[in-house]
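Each structure below is given as structure tokens.
Just so you know, all these numbers are worked out from the coordinates, no wet-lab data involved. Keep in mind that what you see is a predicted model, and the values were worked out from it rather than measured. Cβ atoms are built from the backbone, for glycine too; each structure is taken alone.
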Structure 1
Amino acid sequence: MNNVDDVQYYHFLKEMKNRGLTQFLFTSKLTINLLLQILQDNHIQVVNIKLYDEDEQTSKKIKKLFENYQNGDIDSEEVHSILEYLEDDYSIDIRSIKVQNLKDNHGSLELFVNGIFLNRDEYWNNFLKNAVDIAWENG
């Protein structure tokens, strides 16, 4: 599903809508809350964070910020304070995040702002359901 063209993507959306499902966007605020929740597991590592403006330097700073959070150098309140400029209720500045489990061979998980998740292991589906529920409550 990495190379989905527009026709396949919109066909998929239409099919899901016909099934009664609704698409929603992961705002940057929800994405940040989700990533904070995911990183509660010490075996998860942030691989990449992509922003819509393709600012590589800022992406690296944000990735480092989450590494500092996971290492216990800062807490979630400090993360929210530093990233406050991204946490508008309508902001979708974070295009995608990619994480991997360092302990087990579950491959990586990539979450896109449009609600699409790319993964190859059922582990991530179960893991995400719990993490999204908590992130949604906190967001």
Structure 2
Amino acid sequence: MPYATSTDLIATHGQDWLDRVADRDGDGAADAAVVQAALDEAAGQIDAYLGARYALPLVTVPDILRRAAVDLAARLLCTHPADLTEDITARAARADALLRDLSSGRAALPAEAVPGAAPGAPPRPVVTAGPPRHFTRDTLRGV
């Protein structure tokens, strides 16, 4: 599922930046295939984290995931050390932390983005059922 587009990258970092970091053939313009490959890899990373907790594909793409995809793709596009600024590194680190939190349950996606989730409904508790316990304090007393 595409979480971000080249337009999102341009809105965040600017056309000049994108032309500089995604120009592999030396013509002064961003190569669409390079940009798409970075966006696809970022989407794959996001899916890897979200797939542990959510049914994919999502119904809608929340803005927080769009920003995370842009930040991850920006880090992937910076193949030259001079292009990898502290800002890009910090933004990508925040995106990584967000994805870890989403995967572990410390953060949650909006209900409207998740397939099958009722908006505003709290998560259902886990209920287990089984036979009565064989080993209790009373049955193990004196053993």
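Determine which structure produced the value 1.6 for distance in nm of label points 7 Å out along Cα→Cβ at positions 8 and 128, calculated from the coordinates; the candidates are 1, 2. Value 1.6 for distance in nm of label points 7 Å out along Cα→Cβ at positions 8 and 128 corresponds to 1 out of 1, 2. When percent of Cα pairs over 25 Å apart is calculated for each of 1, 2, the greatest value falls to 2.
For which of the structures 1, 2 does the calculation of relative contact order in percent (Cα under 8 Å, 6 or more apart) return 24? Before the final figure, lay out the partial values.
On the way: 1: 32; 2: 24.
Going through each structure in turn, the value belongs to 2.
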